[in-house]
1. For distance in nm of label points 7 Å out along Cα→Cβ at positions 255 and 375, find whichever of P, Q sits highest and give me its label.
2. So helix-only ellipticity at 222 nm (-39500 (n - 2.57) for each DSSP H run of 4 or more, over all residues; to 500), computed for just one structure, reads -11500; which one of P, Q is that?
3. If Rg and Dmax of the Cα atoms in Å comes out at 24.4, 103 when worked out from the coordinates, which of P, Q was used?
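Coordinate-derived values only; no laboratory data. From a predicted model like this one, the values you see are computed outputs, not experimental measurements. Cβ atoms are built from the backbone, for glycine too; each structure is taken alone.
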Structure P
Amino acid sequence: MRKPDAIEWLYIDFDGFFAGVEQQADRRLRGRPVGVVPFEETERSICIAVSKEAKAAGVKTGTPCTQARQLCPDIAFVQQKPDLYVRAHHALLEAIERCAPIEGACSIDELAAPVEPCWRGDPAALGRAIKREMAAVAPVITGSIGFAPNAHLAKIICKWNKPDGITILHPGDMPGRLLQERLEDIPGLGARMVARLERAGITDMTALWNSQPKQLRAIWGSVAGERFWYVLHGYDVPGQASRRAMFGHGRVLPPSHRTLAQAQDYSTFLLIKAARRMRAEGYAAGRLDIWLSLKDRSWGDGLPLRPAAHDDRTCLKRLDQLWRQAHDVLPARSRPVRVGVFLSDLWKGERQLDLFAREERDQARWETIAEAIDRLNQKYHRTVVSVGPLRPPPGQYAGGKIAYTRIPDFRDFT
C-alpha cells in the first residue's frame, strides 16, 4: 500500500451552503443572519440550515425558530428552495473544475478532488485559485478547503479554519493537530463505533493514532477497521465500491396537515418520486416499508414485493395495503409529524417474470407503461404524465427537500 510523501487530495466544504445560496439570490439577506426552514409556518418549525452569521450568534441546525429568534433577534427565516441549491451546486462545480478535476461530489455541499502534480508544491496557491473562481460565480458563497495526503484526511482538516479557510496537512507534519480531534468528530466513526473503541481502551485520538491495524480490524470486526488505520496514517487506500441499499423519501408534515389521511397523500407522492429515481438507476425493489413519527410514538411496517417491482402501480397497491394496516392499529385522531417510504431488497439487472401468471403479466405491462412515462417526463423535464393524478401536497418540494447526502435531480422537483 502506497504512502504519499506530498499533498495529493483536496476537500471542499461550502460554508453554510443552503443559507449562503439564499443570500446570494437575495441581496437583502447578505450580511444578515439567515435560517432556512422547511415550510412557511416558522414559529412551529426548526432551522434546517443556518448562515455563517447565524452560527456566530449561536444558532445551529435543528434550533427551534422561537429559540433562534431569542438568540438572534434580527434573523431572517426563509423557506427552503432545493431546486435553487442544486443549480448553485452545479455552477460552483463548473467553476472549481477549471482548477481541479473533481473526483466526486460527496454531497450537495462537499466535494473531493485530486491535486495535480503542478500544484503539489504550493497547494495554498491552488486553494486561492479555487476561491477566485468561486467568487466569480457566487461571491457570497465561500468554502473551506483542506489539503492532505488522502481525501479522508482532507475532509477532517477542512473544518479547522472555517469559514472560508485553507488548511494544509503535509505528510511530514502528521499527526500534528489531528491528535486534538475528538473521536466523535472523525468521519467514519459513528456513536456505536466510538463506544466500541472506548470499550477497547481507545478513548482519544492519541490512543487511536498509536493503535495497530490488526487491533482496529478486530474492533471493527472486519477489514474496514484496518483500512481506517491506514487512511488515518496518510496512506493511499483505494475506495471500495458501495452497493445501494434502498431508495426512499421522508418528509416533515406542515403543522396544518398532520392527519392520517394527509400523511397518506404525502406518502403516495413520495413513493412515486422514489420509484422514479429507482427506475432511473436500473433497480427494482423486493420490499416496501412505511414509517410514521407521531406525537407520542412511532409506527412502521413493510410488505414484500414479489417478484421485485419498479412500476408505480405495483408499489402503490402495496402502499394502500400498508395504510389499511396503519388505519387498523392507529387511533383515528393520530397526529403524524413525519412520514417516510422506503424501497429496499434491491435487484439490478434483468428479472424473469412468469408471463403465464396473470399478476406477473400485468406487472410486466405496467413496467412497460412506467418506462414510457419516464421517457416522456425526462424529455420535458417535468411531470407531464403520471399514473393517476399527481398533485404535490402542501409544503412545496415534497420529494426534493434539502438533501445532505445526495445531489437531487429534476425528478425530485417535478
Structure Q
Amino acid sequence: MSVKNRRDFLKQSASAIAASSLTSVPSFAQSGPVKIGVLAARSGVLASIGECALTTVQWWADRVNQSGGILGRKVELVVEEEGNAKETVERFRKLALRDNVEMITGLISTGNGLSVGPIAEELKTIWVSWDATTQKDVVETLPNPKYAFRSTDNEVEGLMASLLTVRLFKGKIKTVANLGTDYSYGRNMWDTFMAMMKKYDMNVTPVADLWVKVGTTDLTSFVASLQQANPDLIMSSLLFTDTFIFMKQAHAAGLTKSAKLVMPAAGFQLNELKKEYTPEGMILGHNSMYFEPPNATPLLKEFVKSYREKTKLFPHFEAERAYSAAESWKAGVEKAAKQNGGKWPAKEAIAKAMEGITVPSLGGDFSWREDHIPDCNYYMGITTHKNPYDIVTIDPVFTLDTREYQKPTGADFYKWIEAKKFKDL
C-alpha cells in the first residue's frame, strides 16, 4: 500500500469510527437508565419530612421500573442532601452538570427554593419542587419560568384554616394569638389569617404575636407568654419538631384546655401528635394528603399499606408532594415523546408538555398550571381520639380544591381575597 493510499485509508477509517461514535451516543443515552436527581433533607429539623418524601420517591421508582420504566428506560435515583441555600445550590449544580440527571426533584425550604429556582432556569434543568416555593412573602419572584416547577402558594393553608375558623368559631372568640414559625411561611400564614378575619368580620383582637426560630427545642417561655395573654384562640404555623414539643409543654401547662387551637400545617408531625397531649377539637391541617380520608383511592391505600409495612409510621403529606412531582414529570416525558415520534424528548419539550397536565396522585388529581404552580386537593379537619391508633386523626375531613382557593396567576393576593367570594368548605 502506498503512503498516499495508506493516509487515505486511515482518514476514511477515522471518519467511519467518528461517525459510528456520534450516531451511537444518542442511542446509548436513550437506552441507559433515566437518572433523576433528588434533593432530600435527611438530618436536622427537616429529617422526618425529607425521609418521608425520599421513601415515597423510591416507592414510585420501584413501581415504574416494575412496569417497564419510562419509555423502556429504568429509573435510577441520585440522592443529595438538602442543606442550607449555598450547599443546596452547589448540590443542584453537581446533579445537573456532573451527574447529568434528566431532572431534579425535592426541596422543602422556600429559602432554598428562592435560590434554586433561578439556577434551574440558568442551567435549563427541570426542577420539580416538593414544598419549596419561589415566593418572597406572598409575591412570586419567578413569574415566567421554563424549567422550575414550584409548590402551591404558602398562603393556601392559612386561607383554608381561616375559613374553618369562621365556620366553627364565629361569634365564639374575641381574642387571638399567633405562635408562628419565624420565616416566610409562618409570616404568610399569620398575615393571611388576619386578613381573612377582617374579611369575615370576626371582630377579633390579637393579644400576642410570637415567633419561634426554626430548631427551637424549649418552648416554655412561649407557653408562658400565651398563658399570660389568655387568648380565646391560638393560630400556630409550627410544622417541624417544635410542633409536638409545643403540644407537650402546652398540655402540661393546661393551655390546650383554655384556648382553641388552629394548626394548619401540623399534619407534618402526625406520628408525634399523641392522644395523651394532643386535644380533641383542634383544627389540624394535612396539606395535600391525609392518610385515611373517607374516599381513599386504591392508589392511596396501596401506598399507605406499603409505607406502614416499611417504616411502621403513618405517611404525611410530603409523600404526596414527592409522588406528584415525579409522576407529573413522567407524564410530561411520555406526552412530549408522542410529539417526537416516540423518541426521548428534549428537556424544554418535557417542561412545556407538563404545563396543563393532570395525573392521579396520592391526594387526588394533581395538575400543573401554565405558570408552573400546581393545583391539587388540601385536607383539614377537627382532631378526634376516636380511632384505633395512639395519635389523633381528623373527623370530619374537609377537602379544598386549590383551583378555587389559590390566587390566579399574577394576582395581588390581598386584593384577590378581598374581592373573592369563597365557596363554603
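1. Result for distance in nm of label points 7 Å out along Cα→Cβ at positions 255 and 375 over P, Q: largest is P.
2. Only structure P yields this read-out.
3. Q
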